[in-house]
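The next part holds the structures, each set out as structure tokens.
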Structure 1
Amino acid sequence: MQTTANIPSTLTNLQLELLKLYALQLSNDDLIEVRRMLAKFFYKKMVESANKDWETKGYSPEIMDEFLKASAK
């Protein structure tokens, strides 16, 4: 039996890991839970990245208000 380590691929490590889940037959409730876990994971990563940018660039609520006003024009 050939493993994924032996198969040349352009898939990412995440894609390869998710493909392993396709061998499982999940209930609809379990599938919904997996979707929620993935959504929470990526939401957390997005918030962390945004917070890092916020701090690095020295943003403040006042600057955000100016950005919003400028983009509304």
Structure 2
Amino acid sequence: MTNDMIMQKGMELLVNHLGVIEAERFVFNIKSEEPFDYTEWRKTQPWYSMTAEEIAREAERLFPQKSFGWGGR
């Protein structure tokens, strides 16, 4: 997947789950001049210690009507 494709998919996901305004706020906060260390931030997230399979199961549990396209469980 190219960087452009990742950016497009990421924005689609943000807009679909947060709405346009909150998605823009998220992007602004990430790109703001305040220091932001993604590596440190992600360590504080509940999914940090989860395996990919655990994250996939949780996504399916939270969004059973969605197709995530990873082809199985």
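Computing distance in nm of label points 7 Å out along Cα→Cβ at positions 36 and 60 gives 4.0 for which of 1, 2? The partial results should precede the final answer.
Details: 1: 4.0; 2: 3.2.
It traces back to 1.
Cα Rg over 2.2 N^0.38 Å was computed and gave 1.27; which structure, 1, 2, did it come from?
Details: 1: 1.79; 2: 1.27.
Among 1, 2, the structure yielding 1.27 for Cα Rg over 2.2 N^0.38 Å is 2.
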Origin of the derived value 8.2 (mean count of other Cβ atoms within 10 Å over residues 28-35; candidates 1, 2) = 2
Note: helix-only ellipticity at 222 nm (-39500 (n - 2.57) for each DSSP H run of 4 or more, over all residues; to 500) at -18000, derived from one of structures 1, 2, originates from structure 2
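Can you say which of 1, 2 returns 13.1 when mean count of other Cβ atoms within 10 Å over residues 20-27 is computed?
Numbers: 1: 8.4; 2: 13.1.
This value belongs to structure 2.
The numbers here are math on the coordinates, done by the rules we state, and not lab data. All figures in this text were calculated on a predicted structure; none of them were measured in a lab. Cβ atoms are built from the backbone, for glycine too; each structure is taken alone.
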